[in-house]
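Values quoted throughout were computed directly from the atomic coordinates according to the rules given, and no laboratory measurement underlies them. Note that this is a predicted model, so its numbers are computed, not measured. Cβ atoms are built from the backbone, for glycine too; each structure is taken alone.
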Structure P
Amino acid sequence: MPTLLDGDGPPLMQSLAILEYLEEKYPQPPLLPVDLRARAHVRGLAQMLAIDAHPFIVPRVRKYLEQELHLDEPTRVKWLRHWLDAGSRAIEDALARDPPTGRFCCGDRPTIADTHDACMQIEAFALEHPMRQAGAQSTAPL
């Protein structure tokens, strides 16, 4: 589970909550558009991934598929690909219907809805990649 250590309090948890916290603590550059409807749209896109697709592929689900249901590796990979593809298609369909789409999900600046390769082309994103942080595992499981 993503966590953020910031200050003296307990670690913050969950990607969307962390992104909202960062938006409020460090409003420049913004992670949400100024326009109210655009903000709701971006939050909806982010939730499509975080709530609709991502829960199916997290480590605890993969562990359950392997240890409780005894699914073999090819079957588990098929499960993961299905849910990743379904989530990606849903986002792509929503973006295809959305005029503000640009380089990123809502125009030409990254928002909380952007979790794709274009973000890694921005130095600040690349430098803060979770695998580049202290204590990161050398290989992340699928």
Structure Q
Amino acid sequence: MDRVDSTATGRELHRFAAELYPICRSITGDGIRQTLKIIQQRIPLEIVEVPSGTSVFDWTVPKEWNIRDGYIKDSSGRRVVDFLKCNLHVLNYSAPIRATMPLSEIRPHLFSIPAHPDWIPYRTSYYKEDWGFCLSHTQLLA
């Protein structure tokens, strides 16, 4: 067996993860296509697309979901939750919404993990049309 340079391998894997990390991907949409094409440059991979609504064993392929932006602004216009800074900030598969509302109305659509106040949860809404934002509990309390 050839001697493997584990430091070089580690650096390469870190570079690869850093390339993939910013891509907003879910199980459908442009983000997963982009991710699979990047992986395909490294290993042989056959990519097959299956239409939304297709039954696959006990699962139904959800609608395609693509997002360009999502945010919550405070009363001064400052983005306090911002998809462009962290792609976890928008509930995956969130329906589009454009509204001005008090915190009491938006609160049921905000998701955090009180036991881990600095973590941003990953939540989805594949099959129930909904909208929401994920943020650290520290952000929510602020």
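For Cα extents along the principal axes in Å, the calculated result is 48, 43, 25, so let me know which of P, Q that is. So the calculation was done on P. If you line up P, Q by distance in nm of label points 7 Å out along Cα→Cβ at positions 24 and 120, the top spot, with the largest value, goes to P. One of P, Q was used to calculate helix-only ellipticity at 222 nm (-39500 (n - 2.57) for each DSSP H run of 4 or more, over all residues; to 500), giving -7000; which? Only one of P, Q returns -7000 for helix-only ellipticity at 222 nm (-39500 (n - 2.57) for each DSSP H run of 4 or more, over all residues; to 500), namely Q. Taking FRET efficiency 1/(1 + (r/R0)^6) of positions 40 and 64 (r between Cβ atoms, R0 = 30 Å, to 0.05) as the criterion, the top structure among P, Q is Q, with the largest value.
Tell me which structure, out of P, Q, gives 10.9 once mean count of other Cβ atoms within 10 Å over residues 16-23 is calculated. Source structure for this number: Q.
The value 31, 9, 7 for semi-axes √(5λ) of the Cα gyration tensor in Å, for residues 56-103 alone was derived from one model only; which of P, Q is it?
Details: P: 31, 9, 7; Q: 28, 12, 8.
Clearly, the read-out refers to P.
For which of P, Q does relative contact order in percent (Cα under 8 Å, 6 or more apart), calculated from the coordinates, equal 20? Checking each candidate, the match is P.
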